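Right after this note come the structures.
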Structure P
Amino acid sequence: MRPRSAWARPQAAETIAAANGVARDAYGDIVGALHLTSTYAFKGLGREGPYAYSRAANPSRDLLSETLALLEGGAGAVITGSGMAAIDLLLGRLGPDDLVVAPHDGYWGTQRLLGARAAKRQFSVAFVDEADEHALGAALERRPALLLIETPSNPLMRVYDIAALAARAKTAGTKVVVDNTFLSPALQQPIALGADFVVHSTTKYLNGHSDVVGGAVVAAAPDEAEALAEWGATTGAIGAPFDAYLTLRGLRTLFVRMERQQRSAAALADLLAGHPAVSAVHYPGLRADPGHLVAGRQQRGFGAMLSFELHGGFAAARAFVETLRVFTLAESLGGVESLVAHPETMTHAGMDPAARASAGIHGGLLRLSVGLEAEAELVSDVEAGLSAAHAVRRSTSGAVR
C-alpha cells in the first residue's frame, strides 16, 4: 500500500469532506489525533520545529482549516472561536478611512458588530439594499474596502448574485466577503464566483451537531491567507483544538446531511406555500421565489433553511410554535435537530424597530432550520402548527376558509 502522502489529492468535494487527512500521520490514524497541547518542544537552541505555540498553529486546527480551504476552493483558512470572530478578524485589519458596505437585511449579530466598531471610529459602515442598483452603485462610488454579501440572507432567504456583485465591486477596488453559513461549501462556493473571502459560523452546518461554537475565514489568495493567519495569531482570535476536532468530525458527514435536510425542507416549503394560514414563503427552491433563478445558477441545491409569514401576526406565530412537538424553539441553526425561531423576538430582537420593519421582519415571521427527523413527522408537526395558526386568524378576523 502506498503511503498516503504519495496519493494524488482527491478532487471531489465529497471525498475531501469525508477523508482529507485520513491516515496521514506517522501512526496511520484514521481519525486525526486531537492535539491539546499549548506549546511544543524545540529541536534545539534556535531550531524551531513545525509547531511552537498553539495560538499560532496547532495540528488539529490546521487540518480543519486545510479541509475547509479545499472545500471552498481557497488558498487557506483561519479557524476562529465563533462566526462573529471570523468577521471581526477581517474587520480588524481595516483603518479609520475605510468603508464597509453591508446588507440592510442580514443577520443582526453582524449588523451589531459593524455598528459597534463603526461607533468607535475604527471604520465607517453603510447598510445598503444590495438588490437596489442605485443604492449599491452610490455605495461603491465611495470605493469601500469591503463589500459583505449574505446569501441567502438571514432570515428572509433573499438571494444575491455573487458573480454580478463581485464584478461591480472589483471595478471599485473593493474586496468581496460572502457569508456562506446557510449553504456551506456543499451547496455554494463563493470564491469560484469572484469572492475574495468566505466566512462561516462553523457552529452551524459545518459542525452540524449543535455542540460547538466556532467560525472560519477562507481566503482566495495565498498572500491574504497568510496575512489572515498572522493576524489571527497576533490577536488570538483562534479556535480551540478540541472545537476544531469536533467540527472536523461533523464535517465528515456534511454532504449526506445537507442532501437529506434540504429534501425535507423542500417538502415543507411546498406544504407552506399552499396553506391558507400562510401569507408568504421564503425559500429559493420554490419556482415562484424571486431568487429561484439566481439560486439555481450559483448554488448546487436550495438548502435546509426557510422562513414564512403567517396571517394573524404574532398571535398566529405563538399558536404555531406552542403546538409544535418535533421542532424546538431555539436560536441557531444547521444541526441535526429541527429548530424554529421567531426573528422579531429572538435573533433580531436587538435591531432598531424601523430597520427591522424595513428589512421585512415582523411578528408573523418564523424561520425553520430543518433537521434529520423523519420527513413525515416534520410535515405532520408543521401541519398541526398551521392549523393552530389558522384557527387564531379565523377567531380574530371572522374569516372562514
Structure Q
Amino acid sequence: MSKILAAEVIAIGNELLAGYTINSNAAFIGQKLLEAGIAVRHGTTIGDQPEEIITALETASQRADLIFVTGGLGPTPDDLTKQTICRFFDSRLIEDPAILGHVEELLRHRGLGMLPANQAQALVPDKAQVFLNQVGTAPGLRFEKESIHFFFMPGVPGEMRHLLTEHYLPWLRANFTLPEIRTHLLRTTGIAESRLHDRLKDLVDDEKLVSIAFLPRYIGVDLRFRLENPDQPGRQYFNQFIQAIRERIGQYIFSEAEIELEEHLGQLLKLKGLTLALAESFSGGLIADVLTNIPGSSDYFLGSVTAYSNLSKIDFLSVNPETLEKFGAVSAETALEMARGVQKKFSSGCALSTTGIAGPGGATDTKPVGLAYIAARIGNTETVREFHFGSDRLINKKRGMAAALELLRRLLSETR
C-alpha cells in the first residue's frame, strides 16, 4: 500500500493577512493534491517578511514531505521570496537564458518594453529546478533539502494553477508512487444542510470507511466522499454507498461533476431544444449574469427584462395594473404575469420571473424582508413558489437566483 504523502501549503502576502485578498490558492492546491493522493496536513499564511518566510519553511520542514509555497515571486519591491529562499537553501541568483527569452517574448507579444524589474524575473536560484511559467513571467522553482521537496509558485491564481497542474503534479506522479484516493461529488440544491443531513443521518453518522463532507454554499450543499487506498471490495462498497445516497436524495442532486447549477440548466435547455427569457425584479439581473457566464449560452438564452418598478412591469411585461393594485408587486399573481409577459415578448420556450423584497427596507406587516415569489414556465405549463430567504440583501439575491434556476430545473425534469 502506497504511503500518503503529507503536504503543507504556505501562502505569502501582506494582502492575505489584511483580508484584502481571499486565499483561493490554498483551496485549489488542497483540492488538486487530494485528488492526486496527497494529503494537505497544514496551511500557513504569512506576510512578506524574510524572517517569517524562513521560520515558516523551517517549521514546515519538520512536519511535511512536500511544501507548496505561493506568493512573493513578482517583480515589485515587496516580492522578497526569491531572495529569502536563496538564504534558506544556501543558493545564489543566476540569469536563466531560457526564462529571459520567455519574458522578452511575452512582453513583446503584449506590446511592452523590457524593464529592469522584468529582467530580474530571469534571475533564479542556482540550486533550483526551474519550470517555465507559460502564462506569466515568474518561473516555478523546486528544491530538495533533506528529502523534503519544496515547490514555489507565484501568487497570481492563473499562474499558480498552471504551474501546479502542468508541471508539479506531473513531476510528482513521475517521481512517487502515489496512493489511490477515490472521490465523488454530489451537488445538491433546494434543501438546507440540516435537512439534508436529517435525511441521510442513518447512512452517514456511523460510516467508518468512507469520509463524508457536507459543504454548504449559497446555491445548495455539496456532498464530497473520499476513500483512501481501496481494495476491490472497498471500491465496490464505495460505489454502493454513493448509490444508496443517490436513492435517498436524488430529487435534490443536480450534478455529479464540478459544474454550477446555471451550466447544468443550460445543458438541459440545449438537450430539450428550448430557449429561455427572464423577467427579473427582486434578483436585479443576477440570473442573467450567471447564465451568460457560460460559454455558448446564446444557444438558449434569448434575453431578459429587469423590471424593478411597477411601471416597468406594466410597460415591458404587460402586467395588469389591476393585479398590482389587488395583490401587490410581491405576489404569486404578479410573478406569473411577469413570466407570461416575458415569454411572449421573446417568443421563448421557457421563462423565469422573480419578485420580492430584498431588504433592508420595503417590508410591511404582511410582507417581510426576504419574501419572494418565483415563477417558471415551459410552454403553457407554469408553476410559482413562495420563498422566505432572510434579512441580508445580497444573500437574498443569490438565494433567489439559485431558487429560480432550481425551480426551472425541476419543471424541466417533470416535463416531457
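With distance in nm of label points 7 Å out along Cα→Cβ at positions 32 and 352 coming out at 4.3, pick the structure among P, Q it was computed from. This figure was derived from P. For distance in nm of label points 7 Å out along Cα→Cβ at positions 48 and 104, the calculated result is 2.8, so let me know which of P, Q that is. Corresponding structure: Q.
Each of structures P, Q was scored by distance in nm of label points 7 Å out along Cα→Cβ at positions 16 and 384; the highest score is held by Q. Which of P, Q yields 21.1 for mean count of other Cβ atoms within 10 Å over residues 328-335, as computed? Going label by label, the one that fits is Q. Suppose relative contact order in percent (Cα under 8 Å, 6 or more apart) works out to 11; of P, Q, which structure was it derived from? Answer by label: Q.
Readers should treat all values here as calculations from the given coordinates under stated rules, not as data from a laboratory. In this text the structure is predicted, and so the values were computed from the model without any measurement. Cβ atoms are built from the backbone, for glycine too; each structure is taken alone.
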